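J.: Several structures are given next for inspection.
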Structure I
Amino acid sequence: MKPAFSICVYCGSRPGLSPEFTDVATQVGTWIGKHGGQLVYGGGKGGLMGIVAEAALKAGAHVVGVMPKALVEKEWANNDCSELHIVETMHDRKRMMAERADAFLALPGGIGTFEELFEVWTWRQLGYHDKPIGILNVGGYYDELLRFLNQSVEQQFMGDWQMKLIEADDNPTCLLEGLVQGAGLTAAPRLELI
């Protein structure tokens, strides 16, 4: 059965310090699965990446992992994925993830998460795609980044319209619903079998 929607999730290969981060990764994966969606992510077994994938699989989602050969051992490729694609380069990884997604969501993470988020945001402002982009600002993790980005607008290095290309929220359900609707798709609750 074809998924109702496909969300590409960018997040840390580490769990982070706060239990809020792992909780929200579980919530995101579970929501995607329970609403008939597909998770596309970096294919790792560790950190928030592994947590979101495990939760999505448990909730019935189709999970697509994409990992470059050079990172298979470093990021512990998740062989439990519905599809695990081992590709040559990071560029191949990011391209495939973007092609397989209807929307993008950044959870807490490090430099890789930031780079992926900024790249799809740049692609959107250049018109290479028109897919919604969200930042899940759990525990205020992205507060300082968002403040800095707004300073870039104030200093006229960016326009308001560019900031409006991303949606930030601390509520995973509201943000996921908004991303799916923004992609012109519907998240239907999956019927539970008794």
Structure II
Amino acid sequence: MAEFTLPDLPYPYNALEPYIDARTMEIHHQKHHGGYVSKLNDAVGKHPELQGRSVEELLRGIDQVPEDIRTAVRNNGGGHANHSLFWQIMGPDAGGDPTGDVGEAIRSAFGDFGSFRDKFAAAAAGRFGSGWVWLILGDGGKVEMVDSANQDTPLMQGRVPVLGLDVWEHAYYLNYQNRRPDYVKAWWNVVNWGAVEKQYQSARG
């Protein structure tokens, strides 16, 4: 029996156009995220004692996951958790400057949104190969920017991601080919700051 399921998108595949095209969204969601879910279920199914644990629990305790499936859980569990957040913090009729408490936190940590966006874009362009760039809730309730390789997630370091950008080529290649900076620039137009605020408040507990 499947333990984990592919979440529905909160909007149609074409909702983020022209910034992210419908075909990319469909392949990314159905094939890539769906593949992570399937392989995660295969791995966890080998260890009945793990049944009932959330993907977040598995990733926070990745060092305690049985060694024979640890890499599979790291890669596919990370892919499942990362994408589940990614879909939620995007939306149509979005973009603009961050609002609410998360907007204040960004301005406090980085000076202003423009400075944060520039640093975020530089990290996205500088991430060699595949990976993610994150805004996380760090020590003392302050937000920090980090990046990670492949499908690694801040959850594995006990941190809570608030905002994440997928810079794997499959996230943008149909429209942007090798022009990752253009994809990153366009992506700000689909960031749903209301959803980011909810994630920030949830992280703060």
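J.: Name the one structure among I, II that distance in nm of label points 7 Å out along Cα→Cβ at positions 17 and 161 of 4.0 was derived from.
T.: This figure was derived from I.
J.: Still on this structure: Using the calculated result 1.0 for distance in nm of label points 7 Å out along Cα→Cβ at positions 97 and 129, pick out the matching structure from I, II.
T.: It traces back to I.
J.: Who wins on mean count of other Cβ atoms within 10 Å over residues 49-56 among I, II, i.e. which is largest?
T.: I
J.: Using semi-axes √(5λ) of the Cα gyration tensor in Å, for residues 73-136 alone as the calculated read-out, with 21, 14, 12 as its value, let me know the right label among I, II.
T.: I
J.: The value 0.35 for FRET efficiency 1/(1 + (r/R0)^6) of positions 41 and 113 (r between Cβ atoms, R0 = 35 Å, to 0.05) was derived from one model only; which of I, II is it?
T.: The read-out comes from structure II.
Throughout, read-outs are computed from the coordinates displayed, never taken from laboratory work. Keep in mind that this is a model prediction, so the values were computed, not measured. Cβ atoms are built from the backbone, for glycine too; each structure is taken alone.
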